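In structure tokens below, several structures.
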Structure I
Amino acid sequence: MASVSQPRNPGTGTYGYAIYDGAKKLAEGNGLAGYDVTSNFAEYTALAEALKRLKSLGIEGDVLIRSDSQLLVGQMSEGWKVKGGVYVGKLKEARDLMKEFGSIRFEWIPREQNSEADLLTRVAYARYRRR
């Protein structure tokens, strides 16, 4: 999963994700998280949208989410505190969606290893940026 808020933060927030079963790609998605949103809001939008897509694919078992957002991984799996912010609603949405799965683990990856989702995010940004 990846998100971006450009040209500033907050800014135009977009997201991208790819879903794999081993080496086989099952789905991908990207879209607009909103205008004048933070990158954290866009990250949690990406997570919520990816979880919805997993559900629509009938995947309800064990899931591994890889993200280059240390905040998202920390808050969703390691008990990091949620201090507040406009993204908290999306965080709660993602937590509610997680209840529909067997188990979900989170793994932080460096941005360089997240190039596919990053590209999908940039495609969405090009499509949705304000002119």
Structure II
Amino acid sequence: MYQSTTQLRVRYSETDRMSYVYYGNYAQYFEVARVEALRSLGISYKEMEEEGVLLPVSEYKIKFLKPGFYDELLTIKTSIIKLPSVRIIFHYETFNEKNELLNTAETILVFVNRQTMKPCQVPKHVLEILAPHY
């Protein structure tokens, strides 16, 4: 299993009238976390796209346990629990500064050939980078 950690500070514009992080912003937080997780492995979304492979999200689910608040430093733990094939699954846990679990989430992304717009296998170099973690 591969795991990485990303920290983000909640901006005022990301909160609602109750001063909670607006629920829709977590999708953006998780995007940052998964891009940084791959970057920490030496895998670049941009380079994959230039090589003709896209990674659209096919599923997204989240369970809220506690709210995040303005100016809190959130820690997002991102895990890739199993080796990808045509899909890659990211698991997330978001913690506040008190190390309280705020939510758990999952996104499933599909490797897509940019020319055909059809699913394809994970690029060989991505698999080679991830394989030692499993």
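Coordinate-derived values only; no laboratory data. This is a predicted model, so every value here is computed, not measured. Cβ atoms are built from the backbone, for glycine too; each structure is taken alone.
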Percent of Cα pairs over 24 Å apart was computed and gave 32; which structure, I, II, did it come from? II
Rg and Dmax of the Cα atoms in Å, for residues 20-59 alone was computed and gave 12.2, 40; which structure, I, II, did it come from? II
Using relative contact order in percent (Cα under 8 Å, 6 or more apart) for the comparison, can you identify which of I, II gives the largest number? I
Out of I, II, which structure matches -12500 when helix-only ellipticity at 222 nm (-39500 (n - 2.57) for each DSSP H run of 4 or more, over all residues; to 500) is calculated? I
Given 1.8 as the derived value for distance in nm of label points 7 Å out along Cα→Cβ at positions 52 and 84, which of the supplied structures I, II does it correspond to? II
